[in-house]
Structure I
Amino acid sequence: MRERFRRNPVTAGYLLAVTALALLTGFVFADGMSAQVRESLSTSAATLDHHPVSALLGSAFVLDPAHGVVLAGLALFAVAVFLGALEREVGPWRAASVALAGHVGAALVTALVLSCAPYAQDFAHHADVGVDRVAFAAAGAVTPLAPGVLRVPWAALPLACAALGARWTGPLPDPDAVGHVAAVLVGVCAGALAVHRAYAAVGR
């Protein structure tokens, strides 16, 4: 365990924080308090209007209970594998920056789409939390680490997963799918920049 922390301090610390918050909201806090915590850290339009900074940062640590145990486990596994691989390649600070850029960028893109697109449903209070966005961003961010011929197929894979998991309202995807696609795209760009700077710093 100590070796994993030494090699991947950002990834390990993030996973521990997410797990601790999930245990608190699932087993320690009363149901009403747990719901209040999730709502206050959601990046819904209503929350962003009142306290955008804490919502954008805090939502990255909240698992959505509506996604179920399997999807939550897959998200945490993806973070462990992909963010861990990126961190070992570019260092903890650059990896943290990529994860933050992917999560915040996806949240802001989702908010923009919801404010502009003609959704029939009102998503102003939609519970939008972001461990899955960090996972999709990390999956996109490792694209530059793949062999050249595999980079496009690799980037397409998480995009396809996001599209296949979408729930459609007429021609419009649900907010979660919008955020997932945006997270992958931001992750690809931020990951490429992080890898380029990390390699340039050591003359690779």
Structure II
Amino acid sequence: MNDGPRKILAPLISAVKEGKDALIEVANITLGTATNSEVFSKVPVFSAIVGVVGFCDAVMSIKLRRNTAAFLEQTGKVAPEKLDQLYEKVMGDPRFTDEVPDTLIQLLIDSYKPVKAEVVGRLFAALAEGKMEVEEFNDLVLIVIGASVPALMALPAFFEWNKGLSYKNGPGAIETEPLLLSIGLASRFGTSFRIDAKGILLYEAGFNGTVTDPR
């Protein structure tokens, strides 16, 4: 099995540990120097990703810089020991040793809008803090990557419109329903519309939302 993708996890976690210093380092790479391989090689997380992918054209380098900055900005202040535990947990589970790093690489080099990297940055912080399992994290990141930005943003829009409730009963149109159904985070049965468990977790962890369903 190709062990390339797993090489990204250590420098990415190191960048999260460095916090603002890493963010400043990434942000200081301007659009004018984003395609300069010498500049990129000085940022470990960039050089690791480019080393795995094998190339980095102008468009990819700009997306990589922008998405990495957005990701790091949202990871928050996660304790270093929790990040070390996360690394060991992912690398020690053959189900995710390659899958999680590969998913993160796809996000950082492919996403045209940094909003996806922002959401995944918050999910990554929640994962490190033990608020979700690795399998849940990976599933949610794949949903984020596959969703259109309007469909992704329909999730917080629905909760805001519905006053924090994950369901809506009774007649009447729900403007965000088609978008939420398109990414598999909701279902409708008759006059009942509901966000599923993954959608709730994505809203709470990825958007820092609060669900007000009665407990």
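The figures follow:
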read-out	value
Origin of the derived value 15.5 (mean count of other Cβ atoms within 10 Å over residues 82-89; candidates I, II)	II
Label whose coordinates, when helix-only ellipticity at 222 nm (-39500 (n - 2.57) for each DSSP H run of 4 or more, over all residues; to 500) is calculated, return -17500 (choices I, II)	II
Parent structure of the calculated result 25, given that relative contact order in percent (Cα under 8 Å, 6 or more apart) is the read-out and I, II the choices	I
At a computed 27, 13, 6 (semi-axes √(5λ) of the Cα gyration tensor in Å, for residues 122-169 alone), which of I, II	I
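No value in this document is a laboratory result; all are computed from the given coordinates. Here the structure is a predicted model, which means the values were calculated and not measured. Cβ atoms are built from the backbone, for glycine too; each structure is taken alone.
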